[in-house]
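Just so you know, all these numbers are worked out from the coordinates, no wet-lab data involved. Computed from a prediction, not measured in an experiment: that's the story for all the values here. Cβ atoms are built from the backbone, for glycine too; each structure is taken alone.
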Structure P
Amino acid sequence: MKKGKDHEAGFLPRYRVLDLADEKGVYCGKLLGDLGAEVIKVEPPGGDKTRSRGPFFNNDVHPEKSLYFLCYNTSKGSLTLNLEHPDGRAIFKKLVAAADTVVETFPVGYLASLGLDYAALKQINPRLVMASITPFGQTGPLKEYEVSDLIAQGMSGYMQLVGDPWGPPLRLGNEHSNFAPSQYAAVAILAALHYRDAASGRGQYIDISMQEALITFCQEQLAAAAWLERGENVIRQGPTHPIAKPGGLYSCKDGWTSIFIVTPKEWDDLAQWMYEVTGDREILEEKYKGGLISRYEYRDLVEAMFLNFAGMLTKKEIFEEGQKREIAVHPVNDVADLLSDTQLTSRGFWVELDHPIVGRLKYPKGAWYCEDMPLLRKAAPLLGEDNERIYCGELGYTKKELTTLRKAGVI
């Protein structure tokens, strides 16, 4: 199949992905597109629902100015198509015949009700790789249940690990539950495409559960191991380390800083620095020296003295002087800090892309750097920007037929 000119660069230009995903899987398509695949977002004629999701550029509510849509749809194209219209389903089958991958997030059974599930689509294209992202997967007693991000984090056990020891479980921000399944879907799709092309010659159906994806992201806390070994839930630690003192997050003059003191040398260097800044000789006393356990006895006093010290300095001052003294201390960055961060800037992490409606905006690239791959290839698509290229140039429709299909609500 002929590929569009915007899809010639990157590592995956030979693959075409039909992206039917909502927020649960939008990041999957972005990852594949940024890596070079030709990702076509198949939107309802009125546009994907996230085009109506704020915040909006310059607070102007407009389907081409949703910052959410602009962020998570880089390197994609756009077709409008009504899958609930018989003619729309017929067109979609034509698209599937020449596609490599479909990514979808509809409720379990929805595509089957339209005759567009994997069992039907693989009859059209046996090499198709299809990934479905749903709250609990395609099987099991909860398969038809819907979730919000709050519910997904709660039912995965993720929230049990977040918050203060004396407080309730807390939710991580920014709809964290959408990223884990999207990443698993992207990796599984690439593996299935490689297996297809290198060995089997056939496609695969990939069933992604948001709940299961999030559970695997909890494992660095060894929550399951702690329960099996001791019959106890991992205790939430809050902003400070349970043993290292000082250790964790602490407020400073202009925000927050993180520190982790373990060895006697680290403590001696920090104590000397704190004395130089505050003039308080208490911190130099012998009782605070030694290892973690000896200092833990005085944890409240140690943390109070550190907070007094930190409150006299900025994040930048603490970080720069701490590095000179070989102390493990770092700033807790906010957005302004990240945009001006010299490390990120030196690696080209922030990339400017030109969008025909909102102009040039700064975007974060993927968390990778490869010499032969562009950082980001194009801004998010305008609604239906590829209709004529694909419907006319590839499927053979005339411009007059496109007008008729548009008036009938098919595209």
Structure Q
Amino acid sequence: MRILCCVVLLAVACGETAEVPESTLWVQANHQPIRSLTADDDFSDLAFLEPTLRGRRIVQLGENGHGVAEFSQLKVRLIKYLHSELGYDILAFESGLYECQWANELVGRLGAASVMRNCLFGIWHTAEVIPLFEYIAEARSSDRPLQLAGFDVINSGSGWHQRPEFLFHRLIEPFDPDYAARAFSLDSLFLHRAITIEDREYIESHQAELVADFEALAAFLTEHRDEIAGAARADPARVELAAQVALSAAASVRQGAADVRDHTAPESSEIRGRGMADNLEFIADRLYPGKKIIVWAHNGQVRHDGLAVEPYPAKTMGGWLAERRGEEVYTIGLYMYRGHAARDFDTVYEIARIPAGSLESILSRADAPWHFLDLSGAQLEPGTSWMFTPSIAMLDGSSTETLVARDQYDGIVFIDSVSPARYR
């Protein structure tokens, strides 16, 4: 045993994955089987999450690829459990800050699919996600509604069309008609250039003035919050939201300009990641203070140390949250092993063969179709060396990256076999 421990520790020091028999035994002994991806009439198989998440205000649910039916199915079930049993009342998506807030106000007025399309990026416009929006509508009439939010600086869904008129023009006009007209023109022109005609070069060439104008708009809204709210007969929180949307727009300009300059460099991802963290903290501290929050995003956005991931290191949202919120956050990565997924909405591809010694290969040793592993309390020993050692992991099932699982996630959900999402 002493020799084995020395081998494991040497492997960790050398940065090599050590897939030893003890890893299999540890995974088999510590995994939590999940009975169903979709059943919501009995959550007893998810009860292990209650002690695991005790004291965690923000639970992040990742996914290592989009277009995977089973990822969305399980995330929907987890959200229902977290909301109904553990008191998480806010669901924040990796989608536009304004768009999802607008969609939240449409719940109960439009059908589930329409609310979904107003809020989310098209990558999640699927049959598997619609039941979540049906659940949000059902919960809206209860004493504990599930509120919908978004934290991305990039515009999503179809709700962005409403932004200049609804958020800036109507809000500011009763207080300052001239400034309202300027704010309306600023946002309308930006959205037209950025989305309608996708004029990326315009964003890059006008970066300085656009950022200055949006930041000035945010400062104006913040300085005159009470007067604007009074004149518009609006909740002051609506004015604070408008200010944050303006700051988010400034971050979107910087991100878009960086992407034009060099889309392969980490600058664009890092600007977006910091902006998303700022927006999520606004949701947590200003929009819904004290409320418990569920985050739906990609693994790459939620993990704790994107700078340590190869071959594309970048500090994304999860890195900022890990620094700022610490133990308040619990992050779950989702990984798949075999099957097929969808890319670009209608292209189906096969999950590549998983390399021996990879993260997914080790997780598969539990011999369960769906299971959860808590990494947060693990200590280095022969059976856990794999999570403390750089390992190959699949990105969207077709390419690889290298990471140390214990440094990136508090827990992992493993799904053995997947199928393509059904786009709607």
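Couple of notes before you dig in:
- Source structure (of P, Q) for FRET efficiency 1/(1 + (r/R0)^6) of positions 79 and 183 (r between Cβ atoms, R0 = 25 Å, to 0.05), computed value 0.50: P
- Label whose coordinates, when mean count of other Cβ atoms within 10 Å over residues 95-102 is calculated, return 21.9 (choices P, Q): P
- Identity of the structure behind 19 (criterion: relative contact order in percent (Cα under 8 Å, 6 or more apart), calculated), options P, Q: P
- Given 2.3 for distance in nm of label points 7 Å out along Cα→Cβ at positions 215 and 367, calculated: source structure among P, Q: P
- Percent of Cα pairs over 34 Å apart derived as 32 - corresponding label from P, Q: Q
- Label whose coordinates, when helix-only ellipticity at 222 nm (-39500 (n - 2.57) for each DSSP H run of 4 or more, over all residues; to 500) is calculated, return -13000 (choices P, Q): Q
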